[in-house]
1. Have a look at I, II and say which one yields 0.6 for distance in nm of label points 7 Å out along Cα→Cβ at positions 60 and 76, as calculated.
2. Looking at structures I, II, which one was helix-only ellipticity at 222 nm (-39500 (n - 2.57) for each DSSP H run of 4 or more, over all residues; to 500) calculated from, given that it came out as -12000?
3. Out of I, II, which structure matches 74, 45, 29 when Cα extents along the principal axes in Å is calculated?
4. Consider the structures I, II: one of them gives 18.8 for mean count of other Cβ atoms within 10 Å over residues 12-19 as calculated from the coordinates. Say which.
5. Among the shown structures I, II, from which was the value 3.7 of mean projected area of the Cα convex hull in nm², for residues 100-147 alone calculated?
6. Taking relative contact order in percent (Cα under 8 Å, 6 or more apart) as the criterion, which structure among I, II has the greatest value?
Structure I
Amino acid sequence: MKYTLRQLEIFLAAAHHQSISLAAKELAMSQSAASEALKTLEQQFDIQLFDRAGKTLRLNELGRTLRVQAEALLDQARVLEAGFRRHSDIGDLKIGATLSIGNYLAINLMARFMKQHPQARIELDVANTTTIAQRVRNYELDIGLIEGECNEPDLDAIHWRTDELIVFCHADHPLAENGVLTEQDIVSQPWILREAGSGTRQTFDWAMHDVLADIQIALELQHTEAIKRAVEANLGIGCLSEITLVDAFKRGNLVPLRVEGRRFNRHLYFILHKHKYRTAGIEQWIQLCQQSTAAP
């Protein structure tokens with residue numbers, strides 16, 4: 001075999017950082033050693049994996065193709081190494097979750113997972129759907145938990161559970177008395193919404209597609225808690241996942257509004273790279289999440 005796993009690690013780190021110096025820093029080696037190893041890899045096969053512009057590296061078409069195979073191979077090598085060392089077969093797990101899932105579902109799931117597998121190490125990255133999908137595609141995350149649809153050609157989407165968005169307002173808002181949002185209210189009331197690129201916003205836009213151009217968006221915020229605070233301050237009405245509003249509705253400071261004739265239901269998904277090696281940890285995580293579907 002003409003290449004080593006170390007060369008593949010350097011290749012992948014350079015592809016991720018687009019910099020040989022940052023790749024060397026990540027792998028705790030000198031820049032010259034990393035540069036020489038990458039150069040040797042290319043010379044051994046008479047190929048070029050990067051387009052070089054000064055100190056910046058950009059994967060060319062061949063590099064992008066081989067990156068996927070190299071990632072899959074290193075995934076399996078890490079699992080094999082863990083077996084040789086007799087570590088837990090669960091190993092490390094890097095999970096990505098969208099904000100609603102990450103803040104209201106994933107933490108409890110992680111606690112259960114760590115109780116079942118005390119030797120496992122788990123990392124949680126919380127961001128919007130677009131960002132999580134990008135990080136799964138780039139092998140920065142083992143698995144993502146997202147809201148709404150994902151049509152990335154490199155990713156597999158596996159249905160997890162259903163969810164529903166709820167329109168809501170402050171308890172003192174004039175709409176709270178009847179608890180109904182009319183078609184006229186939809187276009188006359190100011191809205192506090194999630195940002196574009198989030199699964200919540202995606203579902204909202206689909207539900208309101210025919211009047212979207214007429215809706216008054218007062219604020220776009222990246223965090224569900226910020227949206228709830230803005231609605232509590234009577235800056236407008238909001239629309240968030242039901243799982244994020246349970247406690248607020250119990251306290252009574254926010255109240256739900258019925259919206260007739262519009263569908264706010266959606267699905268939550270697991271997303272994985274199609275070429276990702278599915279370790280025991282990934283399979284156990286998916287199984288735990290599916291078993292918890294009935295949980296609030």
Structure II
Amino acid sequence: MHRSGFACFVGRPNAGKSTLTNALVGTKVAITSDRPQTTRHAIRGIVSRPDAQLILVDTPGLHRPRTLLGERLNDVVRTTLAEVDVVGFCLPADERIGPGDRFIAEELSKLPKRTPKFAVVTKTDLVESHQKVGEQLLAVSELADWAEIIPVSAVSDFQLDTLAGLLADRLPEGPPLYPDGELTDEPELVLVAELIREAALEGVRDELPHSIAVVVEEMAPRAGREDGLIDVYAHLFLERDSQKGIVIGHKGARLKSVGAKARHSIEALLGSPVYLDLHIKIAKEWQRDPRQLRRLGF
């Protein structure tokens with residue numbers, strides 16, 4: 001008997017959803033950052049087991065939106081929740097349950113009863129004692145009637161295989177939905193743009209991450225190069241001219257560092273040397289502008 005289907009990780013921003021997805025898949029399919037709302041798309045990672053194929057959907061953090069972008073990210077989450085076979089609600093072990101968690105628990109209570117809901121207590125490696133983990137598990141248990149409550153750590157690999165097995169057990173019977181060995185169905189252009197944004201998020205001021213968007217305009221092998229060099233031309237969009245100096249840095253040092261880090265990650269993804277041409281553009285107040293949001297893929 002073989003099972004296959006979709007499981008969705010939800011949680012407030014920075015609850016460890018993307019790190020957990022990457023750890024279960026065994027490779028990087030979703031970018032990570034300590035900045036809230038790093039994830040902006042529903043990213044699918046594929047876990048193939050002998051008895052099941054589990055497609056994990058990592059979603060943006062569900063939150064009370066302040067911009068049109070925030071509203072659309074919440075729409076992505078709610079649409080995903082309506083389509084998956086099982087839901088995992090991620091709550092960090094090292095943070096108290098707050099209003100944001102209760103807001104999400106209330107959202108999950110609106111799902112059909114036939115959809116199993118797991119509480120996944122993440123980041124247990126950041127808690128100094130088993131007692132603290134136990135206290136968090138007890139607090140989580142009072143939020144809702146969960147099908148499973150399971151503590152995990154993506155960093156130390158604690159109970160990841162157990163979590164994957166429990167999720168797989170809740171999937172419907174059926175053949176694999178993707179070929180064996182495939183790890184994601186995200187287009188390479190999207191993955192490359194996300195890797196550039198991940199590099200750009202590192203070390204920026206708190207108010208800037210939400211204003212950064214990346215679009216890959218062109219990506220193709222360079223003609224006549226036997227080493228398979230790939231040219232990547234990308235635009236990094238900001239909302240205001242005043243933000244350019246933060247991203248560029250003193251004499252361009254920060255932008256150069258972003259390019260070098262992004263190029264290294266892209267080469268690891270594509271398995272080829274990469275020439276990255278990165279330019280900054282201003283799209284004024286794009287988070288609140290429907291036309292700009294469509295242009296940037298939201």
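1. Working: I: 2.8; II: 0.6.
The structure behind it is II.
2. Attributed to the structure labelled I.
3. Of the options listed, only I reproduces it.
4. Details: I: 18.8; II: 23.2.
Value 18.8 for mean count of other Cβ atoms within 10 Å over residues 12-19 corresponds to I out of I, II.
5. II
6. Numbers: I: 21; II: 18.
Across I, II, relative contact order in percent (Cα under 8 Å, 6 or more apart) peaks for I.
Computed from the coordinates by the stated procedures, all read-outs in this text should not be read as laboratory data. Predicted, not measured: the structure shown is a model, and the values here were computed from it. Cβ atoms are built from the backbone, for glycine too; each structure is taken alone.
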